[in-house]
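A.B. asks: Listed below are the structures to be examined.
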Structure 1
Amino acid sequence: MVSWIVWLIVAAVLGVAELLTMTFAFGLIAVAALVAAAVGAFHLDLGVQLAAFVVAAGAGLGVVRPVAIRHLKQAPMLRTGVAALVGRSAIVLEEVNEHSGRVRIEGEEWSSRPYLDESLVIPVGTKVDVMQIKGATALVYPRE
């Protein structure tokens with residue numbers, strides 16, 4: 001069998017393995033097998049094909065994969081919706097306790113409760129930080 005066909009079969013098998021695992025490793029090795037198939041299509045020696053495969057796989061796994069993984073694990077640059085309110089400051093409009101409370105966040109009124117310490121009572125006019133949004137309730141903690 002012609003060597004470039006074997007490389008194409010190897011690339012196809014590795015491509016399927018990539019689809020099943022989603023690790024980016026098998027896909028990059030499959031591309032390296034395609035490079036070796038291209039070299040084999042020019043009827044170059046098996047040693048040259050193996051060298052092309054090793055160089056392409058090394059470049060893919062050593063350079064491309066770390067960059068791709070870093071971009072995938074990167075947090076979104078822009079928070080939207082209620083996630084954008086977490087970390088903002090607010091002003092207490094009605095006393096915040098474990099049962100009720102109102103705060104103004106970015107010009108909007110929100111129902112609120114104390115964050116973590118339910119026995120905490122936050123008086124009117126206090127500046128607080130929004131720690132979490134739970135449903136339609138802002139969980140806040142006073143600034144120190």
Structure 2
Amino acid sequence: MFILKKFAWTPILKALKDREQSISDALNSAEKARKDVAGLKASNDQIIIEARKEKDLILKEAREIKDKIIAEAKIQANAETQKGIENARQQIIAEKTAAINDIKEQVAELSVRIAEIVIKKQLDNPDDQKMLVEDQLKDLKLK
């Protein structure tokens with residue numbers, strides 16, 4: 001028994017103790033690895049949440065910039081439209097004034113021609129003068 005205890009039992013117990021210690025260390029390592037994985041998963045989840053927040057912020061800023069650009073383009077388009085309308089008004093007024101001046105010139109020229117014809121004829125009868133003026137008006141056309 002003594003020999004068995006000294007040469008076999010002690011090394012067997014030592015081997016069992018070593019085996020128990022290595023299993024315990026392996027379990028501890030596994031537990032530690034599980035905790036590390038859980039921590040990494042939580043860290044990954046936090047990183048994903050932060051990335052989503054940043055993505056949402058970037059998209060919001062992009063929308064705001066887009067809306068600002070669109071608003072500025074509308075304002076500029078309205079200004080250009082108003083400028084075009086004002087230019088058209090000015091052109092219409094200028095053409096209207098030119099047309100009125102042209103009509104005035106034609107009326108004055110027509111009046112002078114009619115008066116010239118009336119004076120040349122030197123008609124004594126007012127009815128004849130009126131008839132002559134009406135005939136001349138029918139014959140003359142506005143330019």
Structure 3
Amino acid sequence: MRIAIGCDHRGLNLKQLVIKLITDAQHSYEDFGCYTTDSVDYPDIAGQVAEAVARGDFRCGILVCDTGIGMSIAANKVKGIRAALCHDAFSAQRARQHNDANILCLGVGQEQGAVPEIVNAFLTAEFEGGRHQQRLNKIRDMEG
């Protein structure tokens with residue numbers, strides 16, 4: 001699976017952990033930045049990752065910032081993106097199964113020990129379709 005990944009300056013260390021998890025699971029990735037702890041504007045990174053996922057260049061994306069909230073808000077402005085801020089494996093699994101989330105957002109402040117389970121749950125869960133597809137269609141209609 002090809003995964004787009006990005007972070008702001010606060011998320012750099014957690015992004016490195018996520019990259020290790022991705023490569024250990026034998027997935028490929030493209031890193032959209034940032035690459036240092038120099039301050040950057042998270043909407044720039046979120047936009048690049050979200051556009052790449054929306055175009056279909058990647059199956060999904062993972063974004064990291066201080067809380068995950070800013071990345072989630074910014075990524076969800078891109079048509080076709082369903083970015084989910086997840087703090088545990090259950091929410092990551094459900095985000096995929098019920099919402100067909102295509103970007104996982106993580107915050108640096110969350111429990112770091114849970115990150116491997118969260119990433120694994122997000123990458124392995126599949127959209128269930130059925131009644132959930134009808135709801136997704138309503139969300140797509142809201143996008144215009």
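A.B. asks: Who wins on mean count of other Cβ atoms within 10 Å over residues 71-78 among 1, 2, 3, i.e. which is largest?
C.D. replies: 3
A.B. asks: Separate question: Comparing distance in nm of label points 7 Å out along Cα→Cβ at positions 39 and 119 across 1, 2, 3, which structure shows the greatest value? All intermediate terms of the calculation are to be shown ahead of the outcome.
C.D. replies: On the way: 1: 7.2; 2: 11.9; 3: 2.8.
When distance in nm of label points 7 Å out along Cα→Cβ at positions 39 and 119 is calculated for 1, 2, 3, structure 2 comes out on top.
A short reminder: the numbers here are calculations on the coordinates, not readings from a lab. In this text the structure is predicted, and so the values were computed from the model without any measurement. Cβ atoms are built from the backbone, for glycine too; each structure is taken alone.
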